[in-house]
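Derivation of every value follows stated rules applied to the coordinates shown; laboratory data play no part. The model shown is predicted, which means the values in this text are computed figures rather than measured ones. Cβ atoms are built from the backbone, for glycine too; each structure is taken alone.
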Structure P
Amino acid sequence: MCFGGDPFTLEKTEVCCLFMCGIVGFLTYKNLSQDVLHRHLQAMNQTLSHRGPDGNHLWFDPESKVGLGHRRLAIVDLSPAGQQPMVSQCGRWVICYNGETYSQKELIPLLSERGIVLRGHSDTEIMLETCAALGLTQAVEHFIGMFAFALWDRHLQTLYLVRDRLGIKPLYWTYQQQGLYFSSELKALKAHPDLEFSLNRQALAGYLKTGYITAPHTIYQNVYKLSQGHILTFRAGEKPQLTCYWDLKKVLQQQTAEPNRISETQAVEEAHYWIQDSIARRMMADVPLGAFLSGGIDSSLVVSIMQQQSPQPIQTFTIGFHEKNYNEAEQAHQIASYLGTQHTELYINAQQAQAVIPKLPLLYDEPFADVSQIPTFLVSQLARQSVKVVLSGDGGDEVFAGYNRYRFAQKIRRLQSYMPGLKGLGRVFATLSAGQWQKIEKILPSFLHSLRLSERGDQLVRLLSAKSTQDFYNVLVHQWPVTSALLPEGGDDSQDNIWQQVAFLNSDVDKMRYVDSMTYLPDDILVKLDRATMAVGLEGRVPLLDHRLLTWAWQQPYTLYQGQSKWLLRQILKTYIPEKLFNKPKMGFSIPIGPWLRHDLKEWADDLLSDHKLSNTFDSKEIRQKWEEHRKGYANHSQPLWNILMFQAWYEFYRC
């Protein structure tokens, strides 16, 4: 199956300015002329013209056949001294970089001690000269922040690709056609006329389960995401070599061996210090800066500390929905009023949200089915009207154990230990109708209500039969538990390897936190934030994902504590705002996609879920059955159907 063509042929005039700040490049030993290689580099870089309105530059060495391209959104050091690709003062190193680092106060003295006088004050130059002074392996240990960069060593004729510890910034690569090619987006690789792309059915199977594709895979065969915390090393004529410079598992093993036993009070004070420091570093910018404010604990704490550190009201942004079950704007407004921020909110209707859907295949380049991608794009669009940088609370759920499934796992495990006959009860539950589930739901403990059992009773049946943490987790997060029936030509994606890595962790909560940190966080949450913000020329920063804070938090027993998720964050936040403003059930950032599929989006979904279009990739029987049940209101299958719809929309957009 072949995929190709110009990804900007559809709606080109509307979306050509949507993205910013990207890198491209290659190192090849293919026998091509300098003019041809230069055209290839230019073509790749041109596809990212929409990402970088402040700069467009290429660097090319015809003798080594290495090329680097950069599109710039200037945030720090707006002068030409921040221009990329950048050559080190010694002439040996060339860097092409996407992201932001916040290590300047530590690195500038280090460079000064070595007699290096900086030409400007961009973080790019500081990173480059640190690599020149210390070598890449030692230099990367000093970098705090989010980054994906290419570094060319002219002496050793070696290309390095580096991605930050938590996978905040994206980097794609492929090794084919006698060379290594890389870019910030898949569309830039596809712009190279010689590269080949075919559907990766293993990645598709994994996507159907979770709604995203886990690194190192992409939707294309032999095209990869550079995994978080990794360095790729490549020399012409040799195969790429991957090394891990920061491994969460090793960090956690060390923390397990040397637990940090401190009091509750000291833990709150230390968490407060680390978060304040992280936010202060990420408020550095030479352009207007603001924050997303959903009204939840994470964003409220980030905004509270930002406002404490700012001499004037910070700008905050919220999207609201008229549907009460999905609206957090009222809570966000109360918090903004209490803190005195300059608050902007926008209530959107179904038509505004649905107008984003045709753009999604172009925004993400591969299938992506987190429905909160739509409001995240809209709040980014809102913020970009006033600021160029925003801080977000993303990552707090993984670092401080905030997801409902963590608390639910604890409670279900206790229930299973008290009631060993639950498996038999599960077989009884399997026979119940949706109406019978509604009656049972009314008498169950309140912590079970968030599962919406009248809609997902079959899920409880599988939960009660779960034999391990992995089984339990998969029941909660997999939309299509068995994909073999959907993919007639095969394709299977297993996360058994990731679960084998967590055997040393004792608790179910920590095991799930680790898996989320290695998969859901970098490949869903951070992908969503990166694409939505970059789509409108906005830089999103995530202070709760400072690797120093994450390392500290994993040492503490106070994350899920006293029956409360994010216990540490709650203790800090109530020193800024009244507890009644934030102590409310976790809602999430979503949209009423279920009703929309039955009404406003019915015609669009009917077309993509037709037997004719499904048959290009899937066995349509089970999909059509779920669509009929959902369309007629017999059940809510919105999320598994959304996974299929996002693949179908992507396939229609990109296929030959």
Structure Q
Amino acid sequence: MSLYDVPITSLKGFGKTRAELFSKLGIHSVGELLRFYPRTYSQWGEVTPISEISNGEKYLIKARVTSAVNTVRISGGRILSKVQVADDSGVIEIVFFNNKYISTMLKYSEEYYFYGKVNRDLYGFSMTSPEFKKESDMSSSITPIYNLTSGLTNRVVIGAQKQALSMLPETMVDPLPYDILKRYDLCTLRFALENIHFPCDESSLEKARKRLVFEEMLILNLGLRLLKNKKLTETSCKMHDDFTGDFIKTLPYTLTNAQKNAIVDCVNDMKNKKSPMNRLVQGDVGCGKTVVAAAVCFNAIKNGYQAAFMAPTEILAQQHYDNLSKMFEQFSIKVDLLVGSMTKSKKDKVREKLADGEIDLIIGTHTLITDDTKFKRLGCAITDEQHRFGVEQRSKLFKKGEQPHVMVLSATPIPRTLGLIIYGDLDITCINELPPGRKTVKTMLIDTKKRHRALSFIKNELDKGRQCYIVCPLVEEGELELESAQNYAAELMLDEFRDYPVGILHGKMKAKDKEQVMNEYTAGDILVLVSTTVIEVGVDVKNASVMMIENADRFGLSQLHQLRGRVGRGEHESYCILVSDNKGEDTQKRLSTMCRTNDGFEIADEDLRLRGPGDFFGNRQHGLPQLNIADFSDVNSLVKAQEAASYILEISPDLSKMEFKGLKAMIKLLFKSLDESTMN
């Protein structure tokens, strides 16, 4: 029996209340508990005699309990417990709050290790709520610290982990085959689990972490590849003809070779592969991905199917609707819009026409994947700004048709190694060429002392007939030293830009108000747009020549690159002004990267190296399984896990060989939504 089948309530001391607390952390079984790794560790260091301690510092002392625990109730119904402990050199008082069990945990005349911060008052030294252990438990000075929920203490989790480890079978089946362990110099699973929770020393902890990170990345990699293979079922959306030429000859501009190659990749997928297209088209800001998507939609529609185009924001959906409607108007292609802010009756009418097949191309937001949105014959599904969506949301759109072709777009350049993991279920095409005439944006970094000069520079641009964005990280007051977009806009209207029309745009506005502001800005009625990052993706106003970003140190490089991409889209020389007073070395290094290069892939590599993957995907990319210990910024482990996955799938493409039985089980656990048929 697997420990994943053993309920957490089988542990001693686990009643309903404690089990419910653990369930809040996603732990329902002993197996899940063992895979609930410490978030950090406390290293207690050397023992200090009580006579040598001083006020305000943390110490590890070894002392004997020399008094009974004295417990009293204080204001607010709280419990205060005090006990005296001593070593050969002195005495100190130990204080605990709201621990009704402490009198049973600390035995008179027994010796313990105490670790905590020392305070001194008129009555002498005290240590408040220290960590403590019996001498018999001090096999290591490294103590695990876990993520907790209200009502659950670290000590309880430690006790549970010790019980769970004692339940490991004498002979453990390791999910990683012996030759993989040997090839990558990895420890056994037993050693890893024992030393990730209770490391003997730093070397053992490092070995345990190395093995568990590798294992998790390997399982993620294998799972995504199997997910990709699962989609290799035959599509019912057959594309017999290529209509690309008919579409391209109507364009008022010439496509780059990279754009043409991307269209060829997609059309070849749709025409020649038995399985549906499942392709990521990735390219830097301004490389022209939208027209590639339009060509793909055009081919699907001309072959008799409907197409869906999902954008992350209503502003972007509206912009795509406007652009694609113009592109397709001469072909009598019916294009419509479906977004959350529309009235119910209007949404119902659009959905009815969509289900009847009267709409050829529907453009919308998450409304496209709701249960009440149905298609008559969906043949092609496109998601824009892929980092805002994920595997799960893509899958919902995919299920709106019978194995439709799927294309995802991303203007957030991803380092290739990271992309192979994040987009492991997709084929990848890169558009690595910008359209002719696309200007390089000049970027400069200033501190707030030079803000007045920057605003004067912006006024000069406005006087030439240009427009400007000013981006703030926040919408309202509430975070120290950061301007709110609303207050900042009001200040600009009253002072620097009192003679210029200023607008404001932020995520808390109603959709119709956002649309009105964007329409006024696009029309040139608003010259200065003060905004939060709601304008990060896709917004295309060719007359905008300056992007000024306040508190630039608060953004990741990839996000700054996206924001900078809102200017330089027309014929005018364009500028990006980064404002920051943060003089930290890492911050200066990051922001100077923005000034040095406009290459999104170089910026992505630097962002990954300096800050990890959070800047690409927020805390966690939607739709990917939750990782317990692996970190995408660990490129070395990523590369090795990918290499191992290729080796394993070469030996056994479906993991049916007995030696991969454990891996197969672990993949099922990580990818709980993966169909059984994929793994059998």
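Quick notes on this one:
- FRET efficiency 1/(1 + (r/R0)^6) of positions 191 and 255 (r between Cβ atoms, R0 = 41 Å, to 0.05) derived as 0.40 - corresponding label from P, Q: P
- For relative contact order in percent (Cα under 8 Å, 6 or more apart) computed as 13, the structure of P, Q it came from: Q
- Read-out Rg/Rh (Cα atoms, Kirkwood Rh), computed value 0.95, structure in P, Q: P
- For 5.7 (distance in nm of label points 7 Å out along Cα→Cβ at positions 119 and 367, calculated) the corresponding structure among P, Q: Q
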